[in-house]
Structure P
Amino acid sequence: MVQYLNPPLDLSFAALSDATRRGIIDQLGRGDASITSLADQFRMTLTGMKKHIQVLERAGLVITRKVGRVRTCTLGKRGLAAEAEWIEAHRKLFEARFDALDEIISEMKREESDDSAR
């Protein structure tokens with residue numbers, strides 16, 4: 001099996017595969033939040049939220065900083081440009097293949113129509 005090595009993409013897509021983590025990204029897009037407030041909002045334990053935040057931090061999607069006793073989360077600076085670029089390239093590939101398939105189906109229908117007219 002061929003394996004492609006792109007750890008940043010792997011970490012990002014793994015982090016974003018979870019609905020709670022996507023929700024955290026959405027929430028942080030509206031503004032910074034403490035881990036405690038995120039845990040409350042998502043109705044989960046502080047320990048559970050910390051684990052989600054760690055996954056997002058490893059992927060570079062979230063940054064945390066400690067001020068006093070509060071750990072505040074913000075969106076990471078790198079964004080999702082590489083992920084969007086990968087998705088767009090593959091979207092174009094699928095689109096081209098579906099266009100080719102449409103052409104084959106159209107050709108088969110024309111041939112079938114010609115055969116039935118004879």
Structure Q
Amino acid sequence: MNYLLIFVGGGIGASLRHAVNELCVRLFGLGFPIGTFLINITGSLVMGLIAGYLAFKGAAAQPWRLFVMVGLLGGYTTFSSFSLDAVTLYERGAWGAALGYVVGSVALGIIGLVAGLAVVRHFS
């Protein structure tokens with residue numbers, strides 16, 4: 001049942017991400033990826049609201065957490081999970097790990113994308 005909740009939430013989140021991207025392209029054009037920018041910010045804001053609420057007001061039922069935090073927000077943006085992980089490391093006092101996680105994730109993510117493009121271009 002947990003996987004079904006994540007699956008449904010992820011589908012809704014991904015559909016919402018696509019709708020926001022399409023709307024932003026229609027409104028602002030393709031000059032800047034405003035859709036992805038807004039998705040990352042709003043997803044992180046919602047993740048922060050939920051994580052803060054759960055930390056200060058008590059635990060929510062596991063199915064609800066899986067549906068919203070893993071499924072819906074995971075489908076909407078993984079940046080929200082990335083942001084929560086980075087801040088959690090920082091708040092635990094693991095500043096070096098937090099910095100390494102942020103810089104490493106961004107740098108290696110971009111390097112991975114460039115490498116993938118290079119491989120495809122080489123064999124195309």
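Any read-out appearing in this document is the output of simple, stated calculations on the displayed coordinates, not a laboratory observation. From a predicted model like this one, the values you see are computed outputs, not experimental measurements. Cβ atoms are built from the backbone, for glycine too; each structure is taken alone.
I have -22000 for helix-only ellipticity at 222 nm (-39500 (n - 2.57) for each DSSP H run of 4 or more, over all residues; to 500), calculated from one of the structures P, Q. Which structure is it? All intermediate terms of the calculation are to be shown ahead of the outcome.
Working: P: -22000; Q: -27500.
Derived from the structure labelled P.
Which structure, out of P, Q, was Rg and Dmax of the Cα atoms in Å, for residues 18-81 alone calculated from, if the result is 13.9, 43? Numbers along the way, then the final one.
Values: P: 10.7, 33; Q: 13.9, 43.
That value comes from structure Q.
Given 34 as the derived value for relative contact order in percent (Cα under 8 Å, 6 or more apart), which of the supplied structures P, Q does it correspond to? Label of the source structure: Q. Set P, Q, criterion distance in nm of label points 7 Å out along Cα→Cβ at positions 34 and 74: the highest-scoring structure is Q.
Identify which of structures P, Q gives the largest calculated value of Rg/Rh (Cα atoms, Kirkwood Rh). Numbers along the way, then the final one.
Values: P: 1.31; Q: 1.03.
Result for Rg/Rh (Cα atoms, Kirkwood Rh) over P, Q: largest is P.
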